[in-house]
Structure P
Amino acid sequence: MIFIFWFWIVLTICHVAEKTMGQQCPSERSISGWMLQRHVYKTLADIGLYCLLSCSTDDRCQSFNFVISSHMCEFNNRTKQAKPEDFIPDPDRYYFRKPVNRVPLGSIPELAAESCKEIKMSEEEATSGKYWLSSIRPSIALFAFCNMTTEDIDECTVSPPFCHVNAQCSNNIGSYNCTCNTGYIGNGKTCTDVDECTVSPPFCHVNAQCRNNIGSYNCTCNTGYIGNGKTCIDIDECTVSPPFCHVNAQCSNNIGSYNCTCNTGYIGNGKTCTALQHFRVQAQTTCPTNLLVQNVNNQSGLIQSSFTTTYSSNMDCEWTLSADTKLELVFVGPFTTESNADFVYVYDGNSSSARLIGRFSGSSRPGPSVSSSNQLHVRFTSNGSSQYYGFKATYRVLNQGSVRLRGGGLHYGRVEIFYNEQWGTVCDDDWDINDAHVVCRQLGFSRLASNAYTGAHYGQGTGPIWMDDVACSGSESHLYDCRQRRWGSHDCTHSKDWSLLCRYGSSNLRLVGGGYYYGRVEVYHNGTWGTVCDDYWDINDAHVVCRQLGFSSAAYQYHSAQYGQGSGKIWLDDLKCHGGEASLSSCPHLAWGSHNCGHHEDASLICATT
């Protein structure tokens, strides 16, 4: 009787299916003695008719197994067409395929297919298109394109994409490739920017500067060249109008630069020529070029062991200074090398075979060195262990009429002037503030003097007293331009050596948030003070600022508003000083007020005060 009852249940299900589908039950849709295994997602204990109705309203239900002995239904999320390998005999079960409203496999996330082939087998009229698939990424249903001809999944159509935003995806049969875009490097799933400026051989021309951008780079021809940066050709500066050279000078073009040479009877740097005799210094180095700063007057400059805060290991750098007169080398700011391991050598000549003036190491700053010839040679060596700050040293030619301060500091002391190959003092007869203004201007203090002293205020000098009864108007460029007795004529002793105090600073440049020699850099432009952005800010930019303020050089440069954030305008960005410019505004930079910075990027520095 029990068997007959359940047989009647099965026939009822078949009858409903027959009425619904308009076909006979004994078909591919219902098969006695068979079941679909491994795809049951839900069971329902009830009579068979209710199983059929429940399956018809369940989107996941593709088929069900009716268990005769336990009057229970097992809902499957696949059909035997999709998984023929899982369709097996079972005398206690009756397999039914969902007769109506069956949701096609892969059409909803809840029915994600394992493969395009499975969809093709499940759906007789499946066409190429996008389907939900579970095999692309474990446990996640993703919407991707299926090619029903090749049965391949196009992983490049998946959303979110497998490849990085800066990569290209190429689909292959059974797989895919992610390839980073030009300007990026990685496995395609992770792509990072390539710094094209570090590759070898370089992308940019040898006479160009490379600037890396995210995903690309820019090549900019160096000063003296023109082109697109990948090809740079020399500019003949001697053909421009108005000319670069002085009217009393000759211009000679060089590859990447040019020379101005004053005519016979004139002296100067070629851009300024006067009838007075002023000598130029020629500086060369075997080191990176940023360790040599040549000032625009070609009579002075600076050498440094590092472009940053510490020098490198295993350095062997040389600087050769040559002129038509004597040269002076003065170490400024901190001096720190590894004691008895890293050394600075100064030679009285043009090579290390010349007479050794001194070998220096440790933390004691050497005194000035003056050549007996017209050349100085400096060498710096470091080993491979520790690195320190190193050194900075200014050099200059000792022209007739060069001045210096002694017995005090960088901006104050006894005035001495170089004449006839010898340093001597100046008598304080008629000495006043106008005379002091001229000396401070000649030394580079644009704010001139604050005090003039008599009576050997900073100690008595030695040697000749070269000048007496000096009477400057205050507007002269050099002390020797002022009216005086003839050279060496005086009625004084060294008890009357005169002295002065120069003022640091500039009318359009100041340091804020620190002290007189350190702080945030601010410039005055268009009636308003504003800051400088730290993009490309380096020690050579800082050298220009410090020298413009009256210091000999910078000691350190800082980024990120080291001495506090400014307010208002950000006047300068992307400064690229070579280090020898006369003023900060002479350096290459973006247009005034053009920047991409905030005040958290305000540039700062410390000037060398000793």
Structure Q
Amino acid sequence: MDRDLQRYLTEKSWEWKLVEGERQVLVESECPFCGKPKHLYFNAATTTWDCKRCGESGNLLTMKRLLGDLKVEVKSAADYLFYRGKRDAPTIGGERPPQGVDEKFHERLMSGKAPEVFDYLTGARGFTEETLRRFKIGVAGNGQKILISIPHYFRGELVCIKFRSVPPAEKFFSRWKDCPSVLFNGDSLIGLADLPPRQRKVAVCEGEFDAMSLVQLGYERVVSTTTGAGRADWPAHWLEPLEPATTIYLAFDADGAGEDGAEKAVATLGRYRCRRVVPPLHDWNECVSAGVDRATVDEAVKSAREYDEQTVKPMSAFADDLRAALSRGQPRGRSTGWITLDAVLGGIRDGELTVITGDTGSGKTTFTTALCRNQAMQDAPCLIAPFEQRPHDVLGKLVSMEEGRSVFDLSKIELEDGLSKIVDHPYYFIDIHGTAPLGTVKDAIYVAVRRYGVRFVVLDHLHFFLDCKPENERQAIGAAMRAMALWVQDLMIHLVLVVHPKVLGKDKFGNVRKVTVDDLRGSSEIKQTTWNILRVWRDRHDVMGSRADDTEIAVLKCRSPAGAEGATMLHFDPKGERYIEGTYSAGGRAVSTPSDDEFGEWDGWNTPQ
């Protein structure tokens, strides 16, 4: 049985028992939504739940959110600047069309000034005048190029207008220049959180005409993406209004692109609350134009396919994964930011857990922060949990790295310049200082992945979320490591965990000796569950030609065939808190590279063989 689920049931003082061969948990207490006892069931392994009486369903994270038990907050780097009064509150960026232009285009259509467009929309497309008025569909352009205008609103404000051609002209789409993408008809979700949970159902289409068609058929909470079905990285202002939804019908087209788009959406929106509803014809607008009635569409909705856990799959399901893994000869990953380290480790790959260790003062936190910065600069959203520091301490390190000088030596203008650069990159923080239960950390990561598309997570460090007595530390470490290994595979993220070693002895030069894997507390579980183990070691003495700021980054374990055990030497600049390239060794070979922190030039895998 999942430990987080067991802990939560205890916190809620709910009576429960294992049933169906211990695969299900029956809550004998009252369902928090309908009040009926002995109807609420949890899957003991996956934590998904449903009430057999009222039909409410979700996973453990949903339950916590609906009952007000989600006690963690994820904030962006910009949020900490807002609190300091440095910037205005965040809004959707981009330009705006001139106010009133939507009404002007709409009046042109409805007053009969473009009868061929009106006839096309009410004839071939099957829209009623009421639908055209509701969505303020209009006509733009001149006699040579006539376009249909489709306005988009966000909280009542006109934020964008999209345009599409009118047959028989060649199919063409455009948008008002530099305007943001928002969910079409997104304002229909205002107030969704105030509804009873079982009524929080939303349909998501892949085009505006499809959303308009479902609304015309009588469905109210229908939205559409504005970039087709293929987008996987949904922005936060798309996800936020969908957050209260308990059921999301993915009403994409009945074709391969629609299926692929639905799969991508599921990964972002949550498999547990998504249903795939397939239109009776190619798309929903085709249904309306062909005269398909509401009863037929209702049947399609009732037949919507749930996204099961899919723990058993045919071998053919993994063929594309294998092809991707073998692309260009090796598994693909993002650059670490240092060419020499890439040559050893093989890059940063999603779905892996990496442990970073080293003795006290070796630079584990600074190196991990630099690694995180390098991921953010490649547009990989990063989540940082600096349990041992405050988020502003991490911001200070990032500013030093951006400016190449200590944050304490910067003028006010230079400080603001550095902060503005940080805000332009996708950094997020778990706003907890000190210890935190493992379940709370998990909730924060899942929220950040779903809401902000986080791909790289830093937890600094392991012992801040171990809730155990000293004599049970090894078992607690094992449970935590196994849990994190499951998270990275479930979410396909890369998680970096800082782990402190035991107290170490010194070598003949007075240096603390280098950490080995066996020096880590719970080393057996760490060795078994991690994909990679990196050691940070700094030679603090000017001996044997080395410099006090030379730092060795050693790969003590690499499970992927893309990398190998080996080491690289980086020079640490204490003022700018930067690590500069040196040499690396892999497989007994030493390779020198020029100093180059422009890691964007790394070609992926053309390293010396």
Structure R
Amino acid sequence: MSLVINLFKKYFRPIEELTISEWADRYRILPSGSAESGRWRTSRTPYLKEIMDELSPQSKTQKCVVIKATQLGFSELGNNVIGYYTHHDPRTIGMWLPTEGMVERHAKKKIWRMIEDTKVLKEVVSPRIRGKSSETSTISQILFKGGSLSLYGSNQSSSYRSDSINVIIKDDVDGFTKDVEGEGSPMELIDNRADSFANRKIYTNGTPTIENDSHIELEFENSSQADYYMPCPYCTPKDKTIQDKNNMVVFELDNFTYNEENYKLISGVSFVCPHCGSIIEEREKTLMMDYENGAKYIDKVEHEVKGYRINSFYSPLGWVTWEQIIREYLKAKKAESNNNKRLMKRFINTRLAKPYSELKEVLPYQELSKLKIDIDRGIVPDNTWKIIMSVDVQGNHFWYEVRALQYAYKFHVIDYGRVETWEQVNALIRATYHDIKGDVFSIFICAIDSGFKKSEVYNFCSENSDICIPIKGKATMESRYQQRTQEKEIQPIILHTINPNYFKDTLQSHILNRLENQDREEHIMTFHAQSDSTIFKQYVAEHRELKGWVAHAKDNHLWDCGTYNTYLSELLQHRTKNKEHEERPKKKKSRVIHRGISPNYHGSYLDNY
């Protein structure tokens, strides 16, 4: 009887519920020669845990995409997936690498060594025996109980037309061929191999290369685009239920602080919390990154494909240090100053996990004079829908720009300049403008920069809430803009926070559209006839770098005004306005609406709400 019981236990034991991360922690052995040989510990690279769990059968997720820096453990994550679906839940597995040569190296140095060193895998995998039957494994065709693993190079056309595959792994995909013998991208052709499986699992990873020519960039854009958020040791609430992206941090180049001299690092490197300003040393990141302390991926958008991005700043202690990364960055900047972009491209790709784009030359300010048209200062052009205004606040003065929003998504700068007092600002927002037919226009909405003199700006906007809104830029925010109510004694106001990079990109495109095609009559920007170098120099005072817009001249205030007006255009849905489908409101009778309102009132942006 005991013999029967023992046989039953041996051959009919229930399958234990394990995720891939749990399986790896229990069974996986890293061979000598690995970054850290010995037993696998998911806690060492905590940013891998969620991805492994999403690729586990317990999750409904079918596809995970990772855009990554190099040497962070994502290839080993793929090997864990292979180990799990070989031993714990046997299935047919296919793994693709860029070339056949890489297939052979990966199979010998990684897969077969993992099998030899991990006991439970060695027990189920058919060994390689020369001259034996098809029941034995080969270097790239590995057989095991209940399934098989096939490894392919992306340049093997036959690999796209074989049998169906349940589990797919695509490793380092930016090295893949761009087209498979005229049949299209290998990315879709590979994924199609799993179409017949409702429980399919697809894992794709890669380090990006050139912008708009990167397999992994396109895959990541069509995903949930998650970043790995961590609690700040000094300001994030300890209650995990209220931890979110508004009180957690991500490691990005712009938030690191250090001293350099002539492109050489002369200090240590620390991270600055964007919320509380606390200085965080590298030794603290281990606890920050620990999922037990609340670290987690937070999606940027909802999507059935789970997407993740991780840069080198997350590298575990003992691997790549923050100082090494910044030294590479400074070295790349020095080379770039000598017109050698190779090192910067490599840094952007392999350290920041971002695609590289060529920087454009700074536009000469004289070129903007070509955008002047034969309409005098202060005159409203034909086909104008609304008049808007923005103000940039300085220590003892203000810069402003008044812009006409025309139908066909056109912009025209009616006026710009500098004033010294809030009284003068008040006169500007209450001023009226005329077109050549004599029709009267008032300022519909005015955005006032609240990054400086916040209290004064809030009070002014509260007193003039029918027209004015406070605004500020935040380049690190993920969305284009957000709005938040600020309670004031006179009138509650809504603070508008924008991503300046997005709206500066949009403004630049309007300028270039007209410069590149003088006959173009939509999506363009023009200036009044008296416009001079004052505005033109400020409009080219910044240039676009990969991390965002950067000032290279002292005065860029009118460029900021232009950016705020571009946001107001989007806020008002200017792009959708067509004269054929919309008539301008009839002139209203003079009436008192609000203290200080012009009798020529033609509506307020608040009328839309």
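The table below lists the values:
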{"item": "Comparison of P, Q, R by distance in nm of label points 7 Å out along Cα→Cβ at positions 41 and 57 - largest value held by", "result": "R"}
{"item": "Answer label among P, Q, R for the case where Rg/Rh (Cα atoms, Kirkwood Rh), calculated from the coordinates, equals 1.07", "result": "R"}
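No value in this document is a laboratory result; all are computed from the given coordinates. All figures in this text were calculated on a predicted structure; none of them were measured in a lab. Cβ atoms are built from the backbone, for glycine too; each structure is taken alone.
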